[in-house]
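Below you'll find a set of structures to go through.
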Structure 1
Amino acid sequence: MTAEMVISIAERAISIVLLTSGPLLIIALVTGLSVSIFQATTQIQEQTLAFVPKIVAVLVSIVIFGPWMLTRVTNFASDILQNLPRYIG
């Protein structure tokens, strides 16, 4: 296994992680920003109000994006396992 192969695998792994976690992070960011704007305009300073909508939004987005995320990760893992003899030998 050469250094180029290791770097290529690591690069693909990082891109898969960023691609699959991106939708969840964006939804959490938008939800948190919306709740913060709502809290600022209504002057409600409840701490739990910031967390509960984000948790619900992320859980809903996992239900929506979960199959796509799982497909991407399993395709990457199966590609690594199928090409394992080539990487080792």
Structure 2
Amino acid sequence: MNHISRKDINLGLIFVILFSISIVGGFIKWPLFIFAGVFLFSYIVLDRKRLRCPNCGAYENLDRLIYAKNHVHHCRRCGERIKIL
């Protein structure tokens, strides 16, 4: 696999948004903290499996990947172009 999927980037963004909402809502209704933990765990698994540089496996920030959806972006570690399809 020599690219990162747009769907995976969007899914990561959705997990971050749901985590934030669950944390804020958890102060009102405490069971929402459990959902926050589930969303955080899901994002961590997605980040380790699919949101890495396809060339060298280096970590890339979610905001950099969102930017890379519409612009040319190079990996900070290996310098190769990251393809977003």
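Each reported figure results from applying straightforward, stated rules to the coordinates on display, with no laboratory input. Predicted, not measured: the structure shown is a model, and the values here were computed from it. Cβ atoms are built from the backbone, for glycine too; each structure is taken alone.
Using the calculated result 1.2 for distance in nm of label points 7 Å out along Cα→Cβ at positions 12 and 52, pick out the matching structure from 1, 2. List each step's numbers first, then the result.
On the way: 1: 4.5; 2: 1.2.
Computed on structure 2.
Which one of 1, 2 has percent of Cα pairs over 14 Å apart, for residues 28-67 alone, as calculated from the coordinates, equal to 47? Mind dumping the intermediate values first?
Working: 1: 47; 2: 57.
For percent of Cα pairs over 14 Å apart, for residues 28-67 alone, the value 47 is produced by structure 1.
Out of 1, 2, choose the structure whose coordinates give helix-only ellipticity at 222 nm (-39500 (n - 2.57) for each DSSP H run of 4 or more, over all residues; to 500) equal to -18000 when calculated.
The correct label is 2.
From 1, 2, which structure was relative contact order in percent (Cα under 8 Å, 6 or more apart) = 43 calculated on? Before the final figure, lay out each step's value.
Values: 1: 43; 2: 37.
Computing relative contact order in percent (Cα under 8 Å, 6 or more apart) on every structure in 1, 2 gives 43 only for 1.
For which of 1, 2 does distance in nm of label points 7 Å out along Cα→Cβ at positions 44 and 60, calculated from the coordinates, equal 2.3?
Working: 1: 1.6; 2: 2.3.
Derived from 2, not from the others.
Quick one: volume of the Cα convex hull per residue in Å³ came out at 98 when computed from one of 1, 2, so which one is it?
On the way: 1: 98; 2: 79.
Source structure for this number: 1.
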